[in-house]
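Heads up, there are several structures right after this.
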Structure 1
Amino acid sequence: MRGQDAVSVLKGVGEQREKRLHRLGIVTVEDLLTHYPREYKDRSEILKIADLPPDEPATFLAQIKEEGQNSRHGRLVYTRMKVYDETGAVGVLWYNQPYMKSSLKIGEWYLFSGRLQKKYGRTEVVSPECERIGENFAGGRILPVYPSVEGLSQKMLRNLMEEALKEMSGGMQEELPLWLRKEYHLAERNFAIENIHFPKTEQGFYDARKRLVFEELFLLQTALYQLKSTLEERGEGIRLKKKKALQDGETLLPFALTDAQKRVLAEIVQDMTSGKIMNRLVQGDVGSGKTAVALLAAYWTIQNGYQAAMMAPTEVLARQHAASFRDLLEPAGITVVLLTGSLTAKEKRERLAQVADGTAQMVIGTHAVIQKGVEFQKLGLAITDEQHRFGVRQRSTLAEKGENVHTLVMTATPIPRTLALILYGDLDISIIDELPPGRQKIDTSAVDSRYHPRIYAFIEKHVAAGRQAYVICPMIEENEKLEVQSVLEYTAELTEELPHCRVACVHGKMKAKEKQTIMDSFAAGEIDVLVSTTVVEVGINVPNATIMLIENAERFGLAQLHQLRGRVGRGAEKSYCILVSDTKTKVAKERMKTMTESEDGFVISEKDLKLRGPGEFFGIRQHGLPELKIADLCRDLPILKEAQAAAAELLRKDRNLEQMEHQPLKVRIAGYLDGKRLEM
C-alpha cells in the first residue's frame, strides 16, 4: 500500500464512510495518517471494580458472565448488564445501543472506560467504551481522540488508523535529510507517525510531536523563503528618481508626518531606488497613518511616469480611499479612477479604457482590479490594503499586471512579529508604531446587559450634542437569515429605545449600492446611530462618531474588538467604547480586561494569540497558506525558530534543492507552491 492510494483501499471503507472521511479532508491513506489526534485519553491505569471512583473517568477490566437485558422507556432503549472481576461486580448501562446486549460474549474479558454514576438509586458505569481483550493483553494504553464528523466514531477512526499503520508498516517516505535530523535531534518519520497516534511511552510521544511540528513549520518556511527569492529574482526593479517629488507630495497632506511614518517611507524609498523589486508589508495600528504613506509612495511613482493601483477588500472602503485620494491628488493634476463590481457596463468600459491608455494614473478598486480585461499601460506600484482579506495569490496577481512592479501591502491588524514572519515570509516588514499627535484616548468600559438603560441614555445625550454612534451586533455564522433578522429586530428595538435619534442598519446581505447609500448618509450626519454586523470593521472613517457600542462582545476576538474600537476617536471629541457581555467564562473576562486596560494593538494581538491560538487568530487559511495540522504557533515558538534557521541553512547549502538527498523535499515543497496549496 502507498500513501497516495485512495483511503477506500482500507478494509471497512465503503462509499458512505469514504464520503464522511472526505468531509474531514481525508482522501488518501497519507491524509488519514496525517489526521492527527486533538487530544488523548489515558487508559494506561487499570483499576479494580471495587476501587472505581464515583463521577470520574476510569478504566477497568471485567468479565461477562450473563447476557444483558434491553428495556424501553419512551423513545429510549436501555441496555443493562452486570460485569465482574475478582473484587466484585458493577452494572453497566448503554442508551439506544440494543446490539450491545449480544455483542459482548459470555466468558470473555473486556476493557471498559467510563464514569461510575449514581442515579435513581442505581450505581452504574454509563455509556462506557469497551474493547475485547486478547490473550496477549499487556495493559491499558493511551488512546487518541480525533477531530471527526457525524457518523464516524472514535473507535472507527482508531481502527482505520491501526490498519493503515499496519499496511504501511515503515513504508512512509522520509523527506528530511539525515544531516538535518541529526542536527536538530529529530525522530524518523515512520516512528513519529506511529507514536503520534498510539504512543508507546511518554518520551515517544514528545519525540514524535517535536518531529512532526518541526517538519510542518520547516516545509512552510522553506516554501516561503523560496517564494521570496523567486520574487527577488524576477529581474531588476523599477528604479524611481525625482526624490524631490516626494517632498512636494508631503506638502499635499493636511498634516505633518510622524517620525514612524518618515522611517517607513525611508524604507520604501530605499527599496524603490535600489534596483530590487519591493515586496513590503506596512503594519500599523488603527489610525497610525498607513494610507498617507501609501498615498505618498503612489504620488512619487506617478511623478516618475508610472501608474499606481490600490486594492481594497470591500466596495465601501474602496470608495472611501478613492474619495480621499481624489481630494489630495486631483489638485496636483493626477487622475484618480475607481473600479468596482457595481459599475454599469458603460462606466466599466470607459474606466478600463482610461486604465489601458494611462489616463488613469491612480487606480483604486476592489478585487475587480485584478480581473481579466484590466490592462494597465505602465503599472509601477501595486498596493493591497487590509492584507488578511486577500490570499498570497491575489496580491501577486495585481503585481503581475505590469513588469517588475513594486508591491506594498498594508494591514491594520497588528500581527505579533513571530506570526508575521510565517504569514508574510515573502515580504519585508515595516511597522508604524506611533499614532499622530492629537489622536484621542478612547475610554473603554465592559458591562453586562443590566446597563442598557444607562447606555441608551448616554447615546441620546451625545446625539443631542451633535455626535454619532455605532452599534455592533455579532454575526450569526450558521444562519445568514437569522443574522439579518436579528439585526433588523435589534434596530427596531433601538428605534423605540432612542426616540430622538435617527437609527439605520447595514448587514452582510445588502446589495453594495444600498450599503453605500446608508454609509454615505451616516458620514454626512443624516443618520445618528448605525447598527451593523462587522461591516464597519475595516477602515470606515467618520470623525464625528464618538460612541462604539458592541453587543455580545464575547463573540469577538480581541484583535477584532480593537479594530472596531478604532472606528471612533478619529475627531477632536472625546470617544467611548462600550462592551456588553453577560458571559462569565474566564477567556471572556480576560478579553474584556485586556480591552479596558490597553489601547496598543500589538499588546492586544499578542494576548489574542495566547487566548485563542493562531488557527482562530485570523484563520491562517485566509492568508492563502496551508492550514497547520499539528503546530501551535504560541506553544511551538522555539521549534518555529529552529525550523526557520534550518530552512535558511538548507537553502544556503543547496539553493535549488538539486542534491540527491534533497529530492524528496523538493517534490513536497513544490506541492506547497504550485498555487493549489497557497490559494486555499
Structure 2
Amino acid sequence: MTKYFVLLSMSILFVTHSFAQSNKVAGPEITYGNVKVEDFKPTAYEVDSSAEAVYLFDRGNTYFQGNNQGFFSLVTERIARIRIMKKSGYDIATVIVPLYVPKSGDKEKLISLQAVSYNVNNGQLEKSAVEKDKIYHEQSGNFENVKFTFPNIKEGSIIEYKYKTESPYFSSIDPWYFQGGYPRVWSEFEIELPTIFDYRMSLDGYRNFDLDTFKQKENNYSILVPGNQSYESSHSINVHSKTVVRKWGMQNVKVLKNEPYISSLENYTSKISFQLSSLKLPDQPIKNYMHSWQEEAVDLNKDEDFGHQLQSTNRFLDDDLKDIPTNDSIETVKAVFRLVQNSLNSTDKRSIWLTQPIKETWKLKKGSVADINILLTAAMRRKGISADPVILGTRDHIRPFDIYPIMNRFNYVLCRVNYNGKKYFLDASDKHLGFNQLNSYCYNGPSRTINEQLPELVYLSPDSITEKKSIFVNIDPIGNDSLDIGVSVNYGNFESQYQRDKVLSVGEKKYLETIENGYTPSVHFSEATVDSIKNYDMPLSLNFKYKQTIGDEDIYYFNPIVFDREKDNPFKTAERSYPVEFTAKMNQVYYLNMTIPEGYEIDEMPKSARVKLFENEGMFEYLISTQGKAIQLKCTLRLDKATFSPEDYNTLRDFYGFVVKKESEPIVLKKKKN
C-alpha cells in the first residue's frame, strides 16, 4: 500500500477481479499445538533482534454462518504463537478477549478457548495449559473481557492460544492488525464473505502484502427461523450465495515506533477494517447500512445526543444574550463567542456526542467539547447568526474518510459561523483561543459541516496555514568586557497558544526564570516582558535583555543565534516508514545586529549559505555580513508544505542536519594587537 489508507468495495473487487494478487511467500504451516524443541533454538529473530517478545505467527479467520435467530452470525477464529525473549516482555503473557454483551439485545459469545505455554527442560518439551478456573470474566460497561495469564513463563518461553467467537453484529467486522506493539514474523487474515453482503474495506499502512489471494465458491447457509407465536413452529431456510475467500499475509512486520512530527500512528499501522455498506437478499430490495452524508446529517440533527437540541428555540439563553447588540456587525459574532467561552469550563472530554442537555451545560457552567461548541452553535442561531456544528478527527485520533460517514473516526466538534460570505471556525472549549483560531490538533484533514441541506466537506489541512515567527536580536558592547543583549520574539498562532498556556499555568515570573535557566550558563534578565498574555486574538510576544561577560579572553567564541537555535536534528532514525507531518507550514526569521566590542576584531566568521529543500518545498538561508564594527545576520528557515512522504525523509533529515550544523557555527573574535 502506498497511501495511508485505501477504501474499497469488497463486492466490486471480488466480482470484477480488479486487483492484483500477490503470492510472494506462502506463509508458514499454522497448526495449533505443533510446537517442537527446535522452535526454541533461535536466540533472536530477523524482524527485530532486540525484541522483548515476537509473534511467530498470528492468524485470524472470519466467516459467516446461519444461526438459530433467523439470520447470520459472524464467526472469528484466531491462533497466535509468541516467543517471549526478555522479562520485560512478560506482559504479553496476559491476554484479553473482549466480547460485546449489552444489557439488552443479542450478545457475542466465546465458543472455545485453549492456551498453553511451552518450555524446554533437559531437552524435553514441557507444556503448561491454562486451566478453566484461571480464565476470568470481567465486566466493563457493555463489554465482558475474557482474561487469562499463561503459567510458567520465563525468558525463551513459547506461548500459544486459540479461540473462537460468535457475534450477531455483522455490520462492523473487527479490524485485523498486521502490526502492533510487538514484531511479527508472520501475520495473516482470511475472510469468507457471502456476496449478498457488500462491505467497504479500508487498508491502512505503508506495508505491501506478501500474500494476497482470493477464490470464489458456492455456499448454502442454513438458517433456523424461530416461531413468532406458540402456534408457529420454527422452520429452516437455505440461502444460496456466492462466497468470496480473501487472504492477506505479511512477513517480518516491525513495530511502528512513534517519532517526531506524526499525527496518529493509527493512521499508518498496517491493518484491514470493514464496514457494511449494503445487504442484498434474494428477491428483496437492497438494504443500505452506510448512509450518504446527506442522510447522516439528517440523522445527526435528529439525534438527542447531537443536533436535536439545535432545533429547539433555546430561550434559556435570552437573559444572557440580551446585552449583546443585534446588529449587522462581526462584533456581535465575537461577543457571542466570548460570552460562551468565558462562561463555561471544559472537561476536555473529546467526542462528537453530548454528555448532557445543552441547557444543563449552561446551568452547570461546564461540559465536554461537544457540549460547549454545540451550545455555542445554539447561541449563535438564537442571535440570528448562521451557524452549524462541524465534526472532525483530531491529530491524535485516526483520520476520517473524506467520502464515507464512518462516525468512529470523528471525535471533536467545532462551531462554524457563516457571516457576510466569510466562514469562521470557532472553539469555545479552550479559554485561551482567539476568535477564528483553532488548536493545531484540529488540522487533520477531512471534516464535515452538519447541515441537512449542505453537509459540506471541509479540509482543515496543515498545508493551509503558515506558522510565522520572527526574532530580533540587538547586541551592543558595554566597555570592552561585556555585551548587552536584547531579544524580541514574535510568536506564530500555534506557538502563541503553547507559550501562553505555559505562562498562565506557572505565572510570568516562573516562566521567565525557566527561559533564564535554559541558557548555559544561566543568565539573569535585567528587563523582561511577555505581551498579549490575555489578548487571545493577538500573537504572544516576548522581550528581554541580559548581559554576557567577555572577560579578558584573547579569543572569544560567540554563537550569533542567541535564542531558539536548532540544537538537535529531530530526525534521528536511518529510515522512516510513514510521513513527516508538521502542524503547519513554517516561516521563521532571525535578525541580528551586533557591534563588535572595543579592542576586538573578527578572527573567523561563518560563511553565508543557502540551501533549498527539493526545488520549492522549503529553504534555509544564512546571510551574514560585516561593515566596519557592525555584524548583521539574517537566518531564515522556511517549509512550504507541512507533510512530507516517507520517500522524502532522508532528504528532509539531511536538510535539518545542515541547519543544525550551520546554526552551531560561532563567530570568533580576537583581541587586537597593540
Structure 3
Amino acid sequence: MENNQEYINRELSWLDFNYRVLQEAMDPLNPLLERFKFLGIFSNNRDEFFRVRVATLNRLRKFKKLKEADKEKLESIILKIQERVNIQEREYTNTYNGLIEEAKIQNIFLLSETELNKEQQSFVKEYFQEKVRKYLFPLMLGDAMRYNNFKDQSVYLSVVLHDSSQQQKSRYALLEVPSGIVDRFVELPSEPNKTCFIFLEDIIRFNLGEIFSILGFDNYEAYLVKLTREAELDIDNDVLKSFMEIMSESVKKRKKAPPVRFIYDKNMGQDLLNQVLHTFGIKSKDHIRAGGRYHNLKDLMNFPVKNPSLAFKPLLPIVHPDFPINQSNFEILKKKDVLLHFPYHSFKSIISFVWEASIDPKVRAIKMTFYRVSRNSNVMRALINAARNGKKVTVFMELQARFDEEDNIFWSEKLQEEGVRIIPTIPGFKVHSKLILIRRKEKGENVYYSSINTGNFHEQSAKVYSDIGLLTQNPIICEDVNKVFYMFESKFKHPSFKLLKVSPFKIRNFIYKKIDFEINTALHGKEASIVLKVNNLTDKGVIERIYKAADAGVKITLIVRGICVLKKNNKHKNIEAFGVVDRFLEHSRLFVFSNDGEPEYYLSSADLMSRNLDRRIEVVFPVLSPQHKKEMEEIIQFQIGDNVKSRYLQAGQINTYKRTQSSKRHQSQLEIYDYLNGKK
C-alpha cells in the first residue's frame, strides 16, 4: 500500500460524498417526497460502497504477503469507515423518523401491522392471500441447517414460532420478503384526505398465523435481516470459453459471494440471532451491525405517493433549437455541430439520430459503444431495425460494467441473433468511451457522422444524469472516432489521433502537458487558470500536478461530485474545490485551460482516476465551436456561483455549504435549465 497519509483517504471521501446526499434528505427546503427519495439514494449508495469498496479492503486483509505496516494502515482505515458509517447511520435514522412525522402533517401515514383499523385489517388479510402468499416459502431453521443461497440485497423475516400451550418447543423460520415481485409499499383503505401505506413485510407479519398455524403455533415474533455480498467478480481464465460465457458464469457466482455486511433488527433475541448467523454462515463480527425495524430503504426512491405539491416542479426536457423534430439530423449536421446537455435536453435526439440512420437508404454502416444500457432500450431497437434494413451494424458492448453485466449480456445475445456484429470485450481493459459512428454514401463518397458523449446511451439515466454530448460531421473528429473502432476491431492496435485524446495511451500525458503549460504561463507573470469538473479526483500524479500548478500561481477550480482526494491539512489559497449535489446527478466531465488568454474547452468520458487514465479506453474531445465554448463557460459560471447546492471539499471545510457574496439564491441546475431554455 502506498503512503497516502498526507492525503484524504478515498474511502472516507466517498462517505463524505454520500453524506452530501443525506444533507439533501435533511434539507427542509426540498419537497417532502424528494427528501424521501434522497434517503433511498443514500441507502442504495451505501450498499454499493460495502459491496465494492469495503469488499476490496476485506480481500486485502486476507492477502498473506501484505506487510505488517500496511496491515495496520488497512485496519485503521476499516475502523474509521465503521466509525463514520455509524455516525451517518444515526443521522439517517433521525432523518427518516423526522420525515415520517412531517408526512403525518401532510396526512400521509406509514402504518405498522399493529396500527390498522378493522377495514385495513380485512384489506391486509385479503391482499396477503391474493398477492403475497404464493411467493412465500418458509425455511425452517435447525442446528444443522446451513444455506448459501440467500439473495444479496434481499430482506428476510426471521421468525420465532411459539406455542402458548407449551406442548412443543419454539422454532425458528426465515421468510424472504418478495419485494422484487410485490410492491414494497402498499396503499391501505383510508379516510378522506388521508393516505395510508404499510410495508410489505408488515403485511406478512400480520398474517404469520396464515402460514404457521398448521404446525400448531399461535404466537409469533418477526425481525427483519438483510445480507450484502461482495460484488467483485472472480473471472475465470479458461481459454476454451468465450468471454461472454466466462462473464455469465462469474455473474452467477456473485450470487454466492462472501458476505460483506449483515444487518439485523436490534430487538432480536440473541438465540434467534445466533441461529440466523449460523444459517447464513457468518462468523466475522466485522460484518454484523444492529439496525432498526426496517432495512433496504433504497425502496424509498420509489415511495408511491402521487402529490405534485410535495415533489420538485418538473423540468420538462427541452427540444434543442438546432435539432428540431421531424427534420433530417444529417442535413442539420452538415451545417453545424450540435451540443446536447442532458437531462435538460431531450435524449430523444440521440434516439432520433440512430433511428433515422436505421431507415436512411444512404446509410451504409452504424457503429456504437455501450457501457450501460437500458433493458428496455429504443436505441437498441433502432440498431436491430438497422440490421434488418441491411445496414452493417457493429457494437462494442462492455460486458464488465459492474452491476450491468446481465443486461449487457442480454443485449449482446439479442443483437447477435439479429445479425449485429459484436466486438469481443478486451480482457483487462474496460471500454468506457461513449461513441456513435455512422457512414453514409453521399454523391459516391463516404461521409461520416459521429456522436461523442460524457455519459451512457441509456434512456433512463439520461433523465437524471447531467451529461453532455457532441453530434458532429467534423471530418477530423469522425476520422478519429473511426480509428477508435479500428483499434477495437484490430485487437488493440494503437493508431495515432489528431483531435481526440484516448486512454490508456494519451490522456494522462495530455492532462500533464496542459497543466505544465499553465504553470509556465504563471511563472512568466501572466494570468493562468484551470477548471476541472469530474465525478472523482483520486489520481496521485494529477493531484500532485495540481498542487504544483497552485504553488506556481495558477488559479485552480475543482468541481467534483464524488471522491476528492486533496491534502488533509493544506487549504491552498489558489485551489477552490466544491461539489454540487442536487436533483440531477452531476456526471459530465469537462476541462478548461486558460491557455494564455485563448481558453480551450474539452469534454471527457474519463474521471481523473488511475483506472480511467491507465486501464480503460476513454476519450477526451475538444469543444471547437465558439458558440459551444461560450455555452460551456456560462454553465461553468453557473456552477461556480451556486450558493444553494454547492459544498466545499477542501480541508477544514468538507461538506460546508458554499456561500457567495450575492444576496440572491443561485441554484446552478435551475439556472442552467433556464439558460438552455432561452429564459436567461
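Every number in this text was worked out from the coordinates using simple rules, so none of it is lab data. All values reported here derive from a predicted model rather than from experimental measurement. Cβ atoms are built from the backbone, for glycine too; each structure is taken alone.
Could you figure out which one of 1, 2, 3 the value 3.5 for distance in nm of label points 7 Å out along Cα→Cβ at positions 281 and 305 was computed from?
Working: 1: 3.5; 2: 2.8; 3: 4.2.
This figure was derived from 1.
With Cα extents along the principal axes in Å coming out at 111, 78, 49, pick the structure among 1, 2, 3 it was computed from.
Computing Cα extents along the principal axes in Å on every structure in 1, 2, 3 gives 111, 78, 49 only for 2.
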